[in-house]
1. Using distance in nm of label points 7 Å out along Cα→Cβ at positions 4 and 116 as the calculated read-out, with 2.5 as its value, let me know the right label among P, Q.
2. For which of the structures P, Q does the calculation of distance in nm of label points 7 Å out along Cα→Cβ at positions 276 and 300 return 2.9?
3. If mean count of other Cβ atoms within 10 Å over residues 84-91 is calculated from each of P, Q, which structure is the one that comes out at 18.0?
4. Who wins on FRET efficiency 1/(1 + (r/R0)^6) of positions 12 and 28 (r between Cβ atoms, R0 = 30 Å, to 0.05) among P, Q, i.e. which is largest?
5. As an exercise: helix-only ellipticity at 222 nm (-39500 (n - 2.57) for each DSSP H run of 4 or more, over all residues; to 500), calculated from one structure in P, Q, equals -7500. Which structure is it?
6. When distance in nm of label points 7 Å out along Cα→Cβ at positions 140 and 236 is calculated for each of the structures P, Q, which structure yields the highest value?
7. Computing distance in nm of label points 7 Å out along Cα→Cβ at positions 132 and 412 for each of P, Q, which one ends up highest?
8. Where does the value 47, 40, 36 come from, among P, Q, when Cα extents along the principal axes in Å, for residues 148-371 alone is the thing being computed?
Structure P
């Protein structure tokens, strides 16, 4: 297990290279596999989740041809009489909740009729579940057999054509709606998915709708009713994966914490919900400048904030790190709301952030499992009051690893245990930050750049 951190003597500034969006890439890979025609995909990121999606796609029966490391051509295998996805070997989804939900639904509702598919999982995904999605699949007539955690993975499904109307009752993740939309869009004709209850992280479902439109599907949304008309058609031009807004958030937050200008390739027209990092950092008092092809950030002083992150909960670890620095350095308190899904992520993320803030010398509470309050320990605070050293256990969660790395830019010494968790979304994170002026510290500092930078 690798232990490394960014030292406070780091001079992170200038441009930080960030990977392409894994959320966009995973959706495009699966849609290409079920579309009519040939899809060209470029600038695919190298993270573990996208690597798993590429391997998953290769098992479906669709034709997949690598052009070079970050590009593929995919000849889709759409559903229909006597055709559709099928495989004799299990599908591996690794630790990706997105791939697990989208892949399971598409195998169940857009696979070869009657074909049984087994989906294997690993790591933190083995402890997660998706009861609303599996309930919808069962109601549609899909035979579902769990071989691990109830309502989770591993699971086997037997494919069936979808009914014209599906009900999703109180989803625990927007990925559940995205999974159903992608599956029914592969078929010709109109389908309706009705959502009962609140939809978490709605911008991710809107991202799915945007990608479905790129593949020729018609998507209309009226409140909680999502209508889709397929089938999927391969786009006529190559699809270039845009910069990952969640990763860009880490780089921009570094500028807010250090006071040095940091830029990324995040563009103002990004359709990703996590592009709201711009307004969130501005709320902290940061100067954030958005131009046609880049976004840059710095802050001279950090204010306390009260932010609703219900639509962008994945930003909570990065923003919690900024809030911890605001509390220690400027005595400011911050409240992050809308976090009810956080303890169902790769780790019990909300609990971990409370513990991290306290370990760094702040006061921290979680209210009703959806509100995080971070403040100075005794009404005032300075960096000098932070512990001489902090060990952050990433718990296999890439976003906790990013939060720990950011804190290292402000506190005396912060080391991240299980620092390799960044491989899920940003394998070259440590080397990219070292290139931008970061100083790697810790027992595995010498290995971090070569191990995660290749």
Structure Q
């Protein structure tokens, strides 16, 4: 039985309230035990030893919001290249959005994602099913069949479910599956601008996208969920507005406590403001758009006090040719899987907003619970899946989009000096990425095995 012993790392497992320097033993694709190992070779044959001295050893990081573009736009990203980007960034599991061409709106396409991920044999990839057919917002997709096929959540991400009647019906059906409804919160009649609405957009001659476009959908959905009695688990994607934060806060803690609301924050909405758009660099064109410092402060406060519980990249690859179009015509979005960890560390840990255990919790157990993976993922309980991320919190390095495993290069953080990096990514007990091979001692093969 193949065994991996990770030694001398600072093990952080928020679910089990572990934060101590110790060892972890992984065997048969599961966590076998946590505790000091005096003699790794005594664990049996085929023992791989990883020296994690000076590093954090955490449950495998989970990103519940990525775009992998397959099927239909494989020139931007594929499930295989997206999975490679994931492990390169320290993520052992990702959930891919359904805004592919065609959309992931039936059980056959859900099953296709799992087949392609198995072929890649890198990160775990879990599909999110579309709420409506073709993400057109008119007719519900086969939610029940997709749930049975393995869809871990439902979303029309890229657009909101704009019709109140369709949204209410979707909430009722999704609630029956026990899965979460992830909403891209944008009123289509008010949204659609290319940057944050305000004086800067006017000065640049660009169409504005006001905060209220996001806030109206959130408020509507909270009321729909309560009044309809569906008790659907409702998740706000890539929150960008301070007003939205206050709505989520009230929904979680005050009169609207029945709304079952969660929310996520993305790296770019923690570090960048609308001022970045002043140069017309399309790598700063986001959906929802970059806002201002007051919005960032509201999001940071919501992370500090537990209103926002999940960190998610919204990894959105595009070709260089598309991003070289003029600002108004270029597509929204940036890649994020390989840059996220140090950017979160800069925005949250280095700034003193939260500490490493809190941040790791937002990238592991809270993410796992949201998409019902928490029985076996997001923690290091004995018997859990052997998905582990080893992080060097002190490594200083330069973000280089040209060295990323992703097919695309649309990264506004290219050239940034950052601190903190995934040193190794272990999925199902297998080391999928390690930047320092000197830290790994592979098992010695006997003569029969060499033949």
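Every number here is computed from the coordinates shown, using simple stated rules; none is lab data. Everything numeric in this text was worked out from a predicted model, so none of it was measured. Cβ atoms are built from the backbone, for glycine too; each structure is taken alone.
1. Details: P: 4.5; Q: 2.5.
Label of the source structure: Q.
2. Details: P: 2.9; Q: 1.5.
It was calculated from structure P.
3. Values: P: 18.0; Q: 27.9.
Source structure for this number: P.
4. On the way: P: 0.45; Q: 0.80.
Largest one: structure Q.
5. Details: P: -9500; Q: -7500.
Derived from the structure labelled Q.
6. Values: P: 3.1; Q: 2.5.
Structure P gives the largest value of distance in nm of label points 7 Å out along Cα→Cβ at positions 140 and 236 among P, Q.
7. Working: P: 4.6; Q: 2.9.
Greatest value across P, Q: structure P.
8. Numbers: P: 58, 43, 31; Q: 47, 40, 36.
Only structure Q yields this read-out.
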